[in-house]
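Some structures are shown below for you to check.
Readers should treat all values here as calculations from the given coordinates under stated rules, not as data from a laboratory. In this text the structure is predicted, and so the values were computed from the model without any measurement. Cβ atoms are built from the backbone, for glycine too; each structure is taken alone.
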Structure I
Amino acid sequence: MSHVDRIARLKIELDDWQPAIWRRVEVPLTASLRAVHDVIQAAMPFEDYHLFEFRVDGQRFAIPDPEWDSLRDRTTSAKTTKLGALIDRGITELTYTYDFGDDWRHTITIEATAAADPATDYPRYLDGARSAPPEDVGGIPGFELFLEAIADPNHEEHDELMRGYGAPFDPALIDEDAIRARIAKLARRRAIGKAAFAKRRGKIN
């Protein structure tokens, strides 16, 4: 089946945290895993400062690095692996890790596939819950400490964390307008790329 003009609905959930921090998005089946990474970064949101990997059935997908591959296991390029190719293999769940220091592990569930809406630009944000952890907060233990300290003006680290983060942090809130704006930027970039590809094909033909 052709992957063109088809999308997958993905649920992105941060592992080892309750209440759950999650997002739901729609992504074209033609998207590479690198593009799915970009969507996750925009949806949580993170700032894409660190390395990432996907794992599926013991196989690692990332940006290949000869030093890493020699020390660990073989890496398949996330730039050339398409989401639709994994779905064709019957894959319904992926593991995504961002920042190997903080070790933010996520479960990516492929909830459904469907025909794309011709009037909609993809990727598209649907819904979600709760704020994602700030960058470089120190993983799950650091996030727990961060929330405890930033909520308590008398905590010895409160003032320092407020200066570092720069704003109040409410873990129950989610800035959906900001997320939609970030996802829309990816959708515009994809639309420009599709238009340029179609123009090149038109010249060749």
Structure II
Amino acid sequence: MQILIAGATGNTGLRLTKELAKRGHTPVAMVRESSDTSGLPKEAVRVKADLTDLDPSVTDGCDVVVFAAGSGGDTSEEMTDKVDRDGAISLIDIAEKGGVRRFVMLSSVGADNPPEDSDLKHYLEAKHAADEHLIKSSLEYAILRPVHLTDDGPTGKVLLGDDVDPNAKAARGDVAQLLADAAEKADWRGTVTLMQTAY
């Protein structure tokens, strides 16, 4: 399959891009002019695009889109809205109109009900809006909501579902593998899944 990755040069997106290439897919890395593309696998197709100003052709030829982008924890609320909410929603709409079959969203624990007292409240509200827009679209969807991310590689030991501890940790390596699974496998269709690594 040809799979577009938003956030392909980020900490999680880069791992995902490599994982998809390893599985025999063609990863299409969405990159900005300023992106460091040196870590992308040779199999990756590069498409210049910016989530704050997307061209409708960005999903052309793609079977699946994975949104693994994020504005980052240190950005302004305005940029969080532009990337994590409006950028995601715009990409969902373009994918829907462009004949993409499935859209996989990297979300976050707490996005279903952002806590009032959380430092991440605004970010979680942005993720919530994007998640809800995806669920209401006509696309096949899979939404993964990991707990706090670490830069660890894949452990293969993950816990999914209601038993996940919101205060636990999730290895980016495991997250990348699950996002690849969600892009490929039928049983991820229409799911919203909490996830942690079982250290």
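Summary of values
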| read-out | value |
| --- | --- |
| Comparison of I, II by FRET efficiency 1/(1 + (r/R0)^6) of positions 7 and 167 (r between Cβ atoms, R0 = 25 Å, to 0.05) - largest value held by | II |
| helix-only ellipticity at 222 nm (-39500 (n - 2.57) for each DSSP H run of 4 or more, over all residues; to 500) from the coordinates reads -8500; which among I, II | II |
| Among I, II, structure where Cα extents along the principal axes in Å as derived comes to 69, 43, 29 | I |
| At a computed 3.0 (distance in nm of label points 7 Å out along Cα→Cβ at positions 95 and 119), which of I, II | II |
| With relative contact order in percent (Cα under 8 Å, 6 or more apart) derived as 25, matching label from I, II | I |
